[in-house]
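Take a look at the structures below.
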Structure 1
Amino acid sequence: MSDRDSINPGTTGHILWTPSEGRLGTANIFALCDQIEEDWNVTVADFDAVHAFSVAAPEKFWQSVRDDCAIIAETWGDRVLENPDTRPGGFFGARWFPDAKLNYAENLLRRRDDADAIVFWGEDKARRRLSHRRLYDQVSRTAQALTALGVGVGDRVAGYMPNMPETVIAMLATAAIGAVWSSASPDFGADGLLDRFGQIEPKVLFAVDGYFYNGKAHDCRNKIAAVAAKMPSLQAVVVVPYADPAPNLAGIGHAVRFETFLSTFKADDIAFRRLPFNHPLFILFSSGTTGKPKCIVHGAGGTLIQHMKEHRYHCDIKPDDRVFYFTTCGWMMWNWLVSALASQATLLLYDGAPFYPDGNVLFDYADAEGMTFFGTSAKYIDALSKSDLAKAGLSPAESHDLKSLRALASTGSPLMPAAFDYVYDHIKSDLHLASISGGTDIISCFVLGNPTAPVRRGEIQAAGLGMAVEVFDDQANSVTGEKGELVCTKPFPSMPVAFWNDTDGARYRSAYFERFPDIRPGIWHHGDFIERTANGGFIIHGRSDATLNPGGVRIGTAEIYRQVEKLDAVKEAIVVGQDWQGDVRVILFVVMQPGHTLDDATIKTIKARIRETCTPRHVPAKIIAVTDIPRTKSGKITELAVRDVIHGRGVENTTALANPDALDQFRDLEELKR
């Protein structure tokens, strides 16, 4: 129920919503309470008690989650956690359920009935649905086709695909046979794909001929051909017709249409390969800040148990719920969304522009399909509230029924207090609004919703169950009421298995475990500025590293540099994220070659190149000419120093810079104030 009438709408922390007695009575968390009490002879009465138990006794907690979620496995073994120590080397080498054998896809395909498993809308061009039975059969045929091609345990399969049913089918078939899936969205350029997939050498690439965005068809075939020509590991490029029902595939090496690829195989029971808990399932990609993107390998068991925990206890997803997340296949939220099949929910997939043909399309979808869970980005909510349509009176609460909608989740960037107001005033007053935050690094969340607790304006409700989240100051003291570093002080199952080609684990350890080497060695440091509130909630204040994160999409500076510095007019560049209106915008500074100036034509050329070879999200909001770029004595440019300066913060270690005076030209820039 809404508590809107009792609050001061301008104040952060005031209660906007509390769950009704009816919702509390059916919340999944209480089944977990019963499971824990039965398993361990303790009393845990509510969410807060479960969280306290989960960080005090993590091995017991995760066993109870496993049992309450009824995760299918061949065996679990007797060991729960291997190498749990947090001193002195940290929990870098921790491994959960080291003797277990299971299959991720088997857990997602446990139903074979005629209820909807997937519903798909592709802008106004496509409407399709697959039953659980049909999904199982399509995965069976695809798995057989991959096996016949020689794809086996540990081989990589890549997807250059929209958020459509064939992407889910290809991923589940890959997982079913023990191969490893990795995907990117079709707005990536060829260079961006090669930076990613080129490192992991897939045997098969599933790709779409084209896609729709804002009512326009975008042809992908030239990019696919360019990638296939430079990726010798490929044995097949399986093309899914979408923009064209009969696309010409001439010029694409090893190309075969999806229906042809499956044509000789009949649906049968799937021979799921049950493999170790930490067997690689997904490869996701880091931002590429200091080079090509890091390939983050996530394990099957850790991904599955973490996602089921978040879906069931933080989002209260139940069998036959209809779950939507506005995402592309290049964002970890796609992987998160698909895992909802393990909770026997229906996936509502959407591909295209969220405001085409107008701002009603996603709410039309919600009404038409009985959506119960609506996931999106904070940027979408902000755009919805500030769009011309909103100024003209766009208010889904008035124009749509939304009767079935129980929860709305937001991630990608901090959800600003005013956006909380918009949701409750203009979308639905009786709604669990969950701002959530985690990342590609853990394929899940550190902080997220609690459907049994009040929603407070501007705050994330809770730390994840089983996640020992704390806020550290620079001296590694745990603090409340002030900004600090997000850390996790105990191991959790969805830590990456490894980085690809990081044989000794040095890059992995450096990325997460070396922030407090002398004070608190070996704990997970995530790179977020965060604050724990007096209410027990959290506020994210942005990134504390050089990663760009506009609209929640992780962008690597190196990806931009590789394109900009190919231009004859540009000598060098530095790119940073600027906190702006509740999100992050990309700011590019360039040093021009002698004889060249940064005029409008050059700016247009730079933006076009970045858009074509990276993605539209990489395109800078501002491009500004400078004469020098600060760098360390070893010659490395210093993005963090520039970012601190444009935000008015001091730079702590200017003695490490070879040219500290270069920072002066980045201070108090009028162009960055508008």
Structure 2
Amino acid sequence: MGNERFALGIDVGGTFTDLALVRLSDGVAFYYKISSTPHDPSEAMTRGLIELLKQSGVPASDIAYFGHGTTVATNALILGKVAPTGLITTEGFRDILEIRRQRQPHNYDIRMPKPTPLVPRHLRREIRERTYLFGRENTPPQEDTIPTILADFRSEGVEAIAICFLHAYHNPAHEARIAEAVRTAFPQAFVCASHEVLAEFREYERISTTVLNASLGPVMQRYLRNLEDSSKTLGIVAPTILQSNGGVASTREVEKNPVRTLASGPAAGVTGAVHVCKIAGFTDIITFDVGGTSTDVCLIEGGEPLIRREREFNGYPVRIPMMDVHSVGAGGGSVAWVDSGGFLHVGPQSAGAFPGPACYGFGGTEPTVTDANVLLGRLPHDALLGGRMRIDRELACKAVEEKVARPMGLGLEEAAYGILTILNENMIQAIRVISVEQGFDPRQFTLVAFGGAGPLLAAPLARELGLGRVLVPSDPGLLCALGLLVADVRSDFSMTRMMALDAVDLAAINASFADLEADITRWFDKELIPPDARRIERAIDMRYVGQSHELTVKVGNGVLFPADLTSMVAEFKREHERFYGYASGGPLQLLTFRATAKAKILVPPNQTAGTNGSRPATIPKSHRRIWFKEVGGYVDTPIFDRDLLGLDAKLKGPAIIEQMDTTTVLLPGQTLVTDINSNIIMTC
């Protein structure tokens, strides 16, 4: 294979690390799945890659592209393993991190603790400076206080410094001066200024995002540099990193903006699902990505994922463009437990990779969703991952019996089914958040089930929600790794320029976009993107005067004319009607100008792995007694090998379809067919 070129994708999850290797000449794919090593993610990556190259016979030198999805930033934030951070801000604003906003997730619980600020108060330092918006003369920054502040930071072991001044989104001159001074005097520290991270209004969100970026900087720098060193040692190309917006960027770019990777993991699955479904002819989908610790759902309309501008991570608001993925603590490793009142709960605690579900035999004693499925026969009783992971049904039965069935006075099967029922309700609520609560009818969408447990749990979910169709890709447990191979290079640029529409100056609007596009051109050049591969998408945030929040309206490229403003207003009103249920003729305001830089650098051919020619093979490889609520007990159920199922196969439930990376459950009364791309299409 020495003359071939391959693309490698590695997605590190909380329970498993997934690897995909695709031959660029014909799309032939090789996959490997290995338990993650949370103490050192690179350990599982390295072992998995060595094994994948060995099994495929591909030399490391033939890998021309390496895409990587990571949860390092997310885990560091959740576990509190961020760098010691200092903050330099405008006089009078050091406490904004603790004051936060009036809105709280639990308004009526006065005892609800707020997250501990990432920068303790004694490391939040003020300097005299001020930028004004409305004609007053600015106060220059008091630079002579910087040496004293930095001396204190050094003595406190600070590794990262965030700089955030009032109204720096409007005029970054003061921030830029202080940032340069700090970098010169303290070159060992990771330094970022708010206008470099988020040049948008809303002071609290901007300072929170900047502080998060700073505190994650040293953590991600160490990880990415170790990753690059490991790549060199193994003889493969340097990696590109998936960001929360679904696009990839160089390690150099991600080192500067690590906050943009906080939703890297979920974004990989959405990117892969969009790619697979476009080929299959489905553009309106809901992604259903179930791993070992969480479920991630995202709504895609017309082939484009919804984008959100703000999200909380571990209680800290982050204001960056990211795929609108909603996550809940519900997955294959979610622990079932009975509270003091005798009520059953599932999650958010997870058994993780170690000790894992009780049936894995790694020492876990808590019952999990995986244990419930093993007990009911939906998962094989002997092994997973193509026989590489042994399963012990007796351990699963023991955990469910002791921790759920006996405390609740239920039979073993009733307890296991109860676990799946509670889990299903949690997942239903997650889908309603991204569909019904945003004005979409989920029944108009196809559910795309992937991740190690998505196909296992999709059938009852679709039936409960009234979804008529479920699509299971050919390699659902490894779709996140595939997503890393089809993602665009992408970066998002924005700046707030408040303008009343009835007094708008078209020249000012065009000049604002010209400034953004000049930044984009410099970024494209730095990322070595060929001119013919470059794309720019533009938008403006708009709102009615007096509103607190805005809606994003797409804008065409090039110079804007009065007719374009008329179209913008019409589009804003349509979006306002959809989102809020009404639209008025009130005065409008333009707020934040946005431009997204994109480039397609890799287009792998359609995959051919997992197909069996054009002849369907619908003879089961075995039968197994499986418990179904629909028939009130155990049923002798056919078990099919997905790799032998072929194309255009037709099955009627109940049935189980097994493959290396997942198991698909077809409930009684449901049907499925396989399409030309080896996808399973279930009718619910």
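Read-outs: derived from the displayed coordinates by stated rules, not from any lab. Note that the structure is predicted; figures quoted are calculated from it, not measured. Cβ atoms are built from the backbone, for glycine too; each structure is taken alone.
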> Which one of 1, 2 has FRET efficiency 1/(1 + (r/R0)^6) of positions 362 and 442 (r between Cβ atoms, R0 = 30 Å, to 0.05), as calculated from the coordinates, equal to 0.65?
Replying inline: 1
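Just checking, which of 1, 2 has the largest value of distance in nm of label points 7 Å out along Cα→Cβ at positions 146 and 658?
Across 1, 2, distance in nm of label points 7 Å out along Cα→Cβ at positions 146 and 658 peaks for 2.
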> Given a computed value of 4.5 for distance in nm of label points 7 Å out along Cα→Cβ at positions 82 and 322, which structure among 1, 2 does it belong to?
Replying inline: 1
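Can you spot which of 1, 2 the value -9500 was calculated from, given it is helix-only ellipticity at 222 nm (-39500 (n - 2.57) for each DSSP H run of 4 or more, over all residues; to 500)?
2
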>> Looking just at distance in nm of label points 7 Å out along Cα→Cβ at positions 138 and 274, which of the labels 1, 2 belongs to the structure with the highest value?
In response: 2
>> Out of 1, 2, which has the highest value for distance in nm of label points 7 Å out along Cα→Cβ at positions 26 and 578?
In response: 1
